[in-house]
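The data blocks that follow each hold one structure.
Each reported figure results from applying straightforward, stated rules to the coordinates on display, with no laboratory input. The shown structure was predicted, so the numbers you read here are calculated from the model rather than taken from an experiment. Cβ atoms are built from the backbone, for glycine too; each structure is taken alone.
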Structure I
Amino acid sequence: MHADDHYHDLKNYVSSLGKHSHICMFYNDREQQITALAEYFKSGLRLGQQCIYISDLSTAQFVRNVMVRAGMDVEADIEDGSMRFLTPEQTYLSGGKFDSDVVMGLIEMLIADAYAAGFNGLRGAADAAWMLNADVTALEILQYESKVNRLFEQFPLMGLCQYDANRFTDETLKLLMKTHPTILKGGEVVKNPGYTPPAEFMPMLEAESDLKLAV
């Protein structure tokens, strides 16, 4: 299969995602990451959802440039509030350090704000690279990724979590996959047969106290 065909299929899969989707993507290169991301946001904007991307400023600028080249009027989308770029300091680390309960409360507030502004849902994505320079453990991240599924079940929310497979340990990546009902794998979006609900997943972490987050 040619690269163009591969990305054509990836775009089709991403554009077909529905609300209540909590998606995990392990990527090996920037092109794959941004191709999925641009289509993900294009679909959300077309459907009248508010879109939020969380990353450091340099990554956000790169994403904005790619979205412009893909034909998106990013400045107009930012101006009317349909597209927002936020930093980890404004979200995951808004309390000065990572606290899963604080972050989940923030997500609920963002959902309420999106509805108040007239959008019919919230579509978020985040580059997990912020974790590598933060005072956060693998267990804290895994607990959060599991607990946050409650919000995806309850609200018209979509989330695309993007992890660089070259920067996180294999053990952590395997457990992260268990916390996401939907995964992007090999260019396809699939329902994850290995997804483990929070009530079952949390006890599993008791044996993972020495787990390393990053390579």
Structure II
Amino acid sequence: MTAGGHGFDGVERRGLMFVLSSPSGAGKTTLSRLLMERTPGLTMSVSVTTRPMRPGEVEGRDYLFVDKSKFEQMAKRNELLEWATVFDHRYGTPRAPVEAALSTGQDVLFDIDWQGTQQLREKARADVVSVFILPPSAADLEKRLHTRAQDSDAVIRGRMNRATHELSHWAEYDYIVINHDIDEAFAEVQSILKAERLKRERRAGLTTFVRELQRQLQK
């Protein structure tokens, strides 16, 4: 996937897919929200899901809610960049809006698990930057899950059990951030994005920029 938009310095570059993953409760959703609020040039990938809408969620902002039949149709038509089953519900990334954003140099933020990250990497490794968010301890993770007050005790136990499996994939990610403090974790995640935006290989317009600079110096 390539893009032809311009960065803030006027140099053409292609957009990147910025992935945040973590066990439930470790902070990726909060970090995603902060990135969207405070980082220009970033758009959120809105996943499609078969799970029921939770209180406070908004269709099209948090998720695109569909039934299993619609989801299966989208998968068969290759309309999803990636998809996975989590807690008996399916989640996937619609292809069209992501490709449209990248084509204009916009970066796309993903709040997905390790399964989706693997699929994205297989399809567009050069465009994917992945960050895994770790909790400081198991006790802290469980406390955060209870504090959210979104799930029953049984569901929380299931999420804690699943966290063990999710943690086994930490080494597959480009960066690891331990979320001791949400402000510090945000600063680290934002720094990663800023640095990745400046990578030479992503800035397709650098050759033209440098040649023009050389021409000016030779006058």
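Data table
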item: Rg and Dmax of the Cα atoms in Å from the coordinates reads 16.4, 49; which among I, II; result: I
item: Given 0.45 for FRET efficiency 1/(1 + (r/R0)^6) of positions 42 and 202 (r between Cβ atoms, R0 = 35 Å, to 0.05), calculated: source structure among I, II; result: I
